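Visitor: Below you'll find a set of structures to go through.
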Structure I
Amino acid sequence: MDIIELQAIGQQEQERRKPTRIRCCTAAGCLSSGAAAVKSSLETAVALVNLDNTVEVCSVGCLRLCGRGPLVEVDPMGAYYEEVTPENAESIVAALHGGDNTIIIGHQDRPFFTHQMPIVLENCGKIDPERIEEYIAVGGYTQLHHALTEMTPAQVIEEVTKSGLRGRGGAGYPTGLKWATVAKMPPGQKYVVCNADEGGRGIPRPRPPYPAISGLWERPTLINNVETFANITPIIRNGGDWYASIGNEKSKGTKVFALTGNIQNTGLIEVPMGTTLREIVEEMGGSVPDGGKVKAVQTGGPSGGCTPADLLDTPVDYESLQKLGTIVGSGGMIVMDESTNMVEIARFYMDFCRDESCGKCVPCRAGTVQLHALLTKIANRQATAADLAQLESLSQMVKEMSLCGLGQTAPNPVFSTLQYFRQEYLDLLVAPTEAFLPQS
């Protein structure tokens, strides 16, 4: 397909669109709260007032404020509706021609939206992710055509390198360096792998060699996750220098986070690297409901760590979070209030890592099981100081001896909760003579 054919598809899609679009979020969060029924009711309401020729109801990806779903947005008016029910459909449609509107209207001028910088999510909530024509209509694949026909591979790698983009899957390895390494391998078959399942099980092995040298079927393999690849299109479109101007000195660009937990505004956000945890949690997230206080913020998913409230002014970037004993990871961010039991939090995440272990190496396979058992013993007030010492030494062993990133980072929640909330562990310990007494 040449660029003329691509543009023709985009033009046809734009001409197909009706003047008014009712965009109904059908991403996972809104679907779970009834978005499918909302969309069906909206379609019925449009048909009842004979607006089929000028109004279309369409499914789109995440409209971001997931905790207030189902969400609906109307173009070109810009009306943003929250907590929509099927019964609200007639009211939304009536408002299109001056009728009364009696449902919750959200405002996108609040910090949750205004502090975001959509680069990866530039089309999120605007197009139907299951219709490729809609993506083409907003310029999809134009930069791919540009890279293939007007740039050399070296030029593409140069722009990615200049951008300062680092892997968004967790480790933060420089993307341009990884691409350049694969490109320098001897001629022959090479592979590109898009990691779209961060919990997927592979076969761990000692490194080196790294996948860039010997990966899939022992051939040079480029592996990046979805978010990393999603940054490439805007980098090619706007240039590496443009991307490098966003973020801070060592962490360039933006990062997507799923903001959730004990917080008023939960949802999907994209912020420049270097934005502080406080800005995200208190300004964008609205902090803890009902005047509660933040106790900790967990970043990086199950392999991340917990940052206490007195360190919320920490910028969100690779180096700053690493100094605190946590990671950027693939983008989880969970806010915890003062009612949270940090020992239970560590046990919860260890349970996940225990289940996710592929079992191919003993330190991870057996170590995560034993760590979970020790955390359970502590939580049940059956552990002594010796058990706590064993928890710490075993965590260090699992970190140093596991073959892959899952095992190497599985103890992070233990390390961080011990570092910042050690007293909670100590309060649960018993004397050696009490450790085996039956619980009343």
Structure II
Amino acid sequence: MSMDLPTGWERTTLGIVAPLAYGKALPQGSRSTLGSVPVFGSSGCIDWTDHALTAGPTLIVGRKGSVGSVFVSDCPCWPIDTVYYVNASPQRNLKFLRYLIESLSLQRLDKSTAVPGLSRDDYNVVEVRLPPLAEQSRIVGVLEEHLSDLDHAVANLKSARSKTSAYLAASFNAAAMGTLLSDQPSGDKLEWRPFSSTIADISQGWSPKCHPEPPTIDDQWGVIKTTAIQPARFDSSECKALPQGFQPRPDIEIRVGDLLVTRKGPRSRAGVAAAVRQTRSRLMICDTVYRIRLKSERARPHFMAIVMSSPTVSSAIDRAKAGISESGLSLTHDRLGAVLVPLPPLDAQERIEAEMDRRIEAVERAYADIDLQLARAARLRLSICQSAVSGRLVPQDPTEKSAGALLAEVRSQSTTRATSSSSPRGLKRATTPHRANG
């Protein structure tokens, strides 16, 4: 045993101590706000259902989106297809494994070029140091005491961010429904028409295999990432350089005045709209984005991005999406064009844009301050977790069963499972009487 290991600890890998299983997509129709079983995505508990995919307490690890995020469900749950999960067993302290995985910053393993993703192969070979099971429990107890005040502060910050987001969503909705400005048409006076009635031209982009870095010189061509398009905000720096040997396509170059809409991706990322108000030259749309040029006598691009970001219109866009998986939905020309949008007079659209710009700027300042505090809290939490899993948080007890013996049990059970026949697994009816805290 290496001298730098605390007494009773062993070196091993994540794939041995916390083997991952794939989550499973759960259609919207199978979800219920009255269900007792939590549904987990990579951002935590996102919904409820009546059936569980897992049989007991579960560790959830973000696979797509929030890579490496970690949650523990104390009861049977349904992990969807954007996460992995780890089943409970007598040889696993799920809460300790959560802190262990947190300490590793698994987002560094993301190799994707579009939606962030965690490969199970990369995860499996990550080396870790494992303490005895009894010491894991002691570490969890001390960690939870240390992290209690920090978690409370983080919860307050997240609450503040959530309230800020709610204010922005309400502002977007007021802009769409005609109540943002006192002289804005609303109710029966507000005209609603199919989005297609405002479209002069719609194009789809191109996604060649590009360098991950953005262009470094002005005359170099690039292709935007879908992350360049956020609700009512376009960021031209989110792009990739077109490699030498590829001929650019000027016909799909982005120009000021274009309306960009993501057409494919996870549910939360398909149907996002932003107007191009400024951009670098020689930048093309990617294949998963529509470039829309509006009829200037009907609608202003930034106004249209604002109303398409409102809960009322975005819900209609959401219903127009199609696909069998929450992580891969699409939006066709025709279905997007059928969505009804409000069309006040152009002068009212311009005034709405100005008021929304003022509100968005205030919201972004608030976000920046909150995110700075959250980043500081995350660094402190990481430092505490790393200290805990290094053996410095609690004393070792040489009389406890060693991690080596624990790993021998794990290997023995793995061998037994591999040689025994497995029975088909069906859905499990929920037996938990209360909702769990993810």
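Read-outs: derived from the displayed coordinates by stated rules, not from any lab. Fair warning: this is a prediction, and the values are worked out from it, not measured in the lab. Cβ atoms are built from the backbone, for glycine too; each structure is taken alone.
Visitor: Quick check on the output: 17, 32, 36, 15, 0 is P(r) over Cα pairs in 10 Å bins from 0, in percent, for residues 79-142 alone, derived from one of I, II. Which one produced it? Don't jump to the answer; show the numbers that get you there.
Guide: Values: I: 17, 32, 36, 15, 0; II: 17, 47, 28, 8, 0.
Derived from I, not from the others.
Visitor: Check the numbers for mean count of other Cβ atoms within 10 Å over residues 47-54 across I, II and tell me which is largest.
Guide: II
Visitor: FRET efficiency 1/(1 + (r/R0)^6) of positions 103 and 151 (r between Cβ atoms, R0 = 25 Å, to 0.05) was computed and gave 0.00; which structure, I, II, did it come from? Walk me through the numbers before you get to the answer.
Guide: Working: I: 0.00; II: 0.95.
Comparing all candidates, it corresponds to I.
Visitor: Still on this structure, please answer the following. Tell me which structure, out of I, II, gives 185 once volume of the Cα convex hull per residue in Å³ is calculated.
Guide: Numbers: I: 168; II: 185.
Comparing all candidates, it corresponds to II.
Visitor: Right, here's the next one. With relative contact order in percent (Cα under 8 Å, 6 or more apart) as the yardstick, tell me which of I, II scores highest. Don't jump to the answer; show the numbers that get you there.
Guide: Working: I: 12; II: 21.
Going through I, II one by one, relative contact order in percent (Cα under 8 Å, 6 or more apart) peaks for structure II.
Visitor: Right, next: Where does the value 16.4 come from, among I, II, when Kirkwood radius over Cα pairs in Å, for residues 207-326 alone is the thing being computed?
Guide: On the way: I: 16.4; II: 14.8.
Source structure for this number: I.
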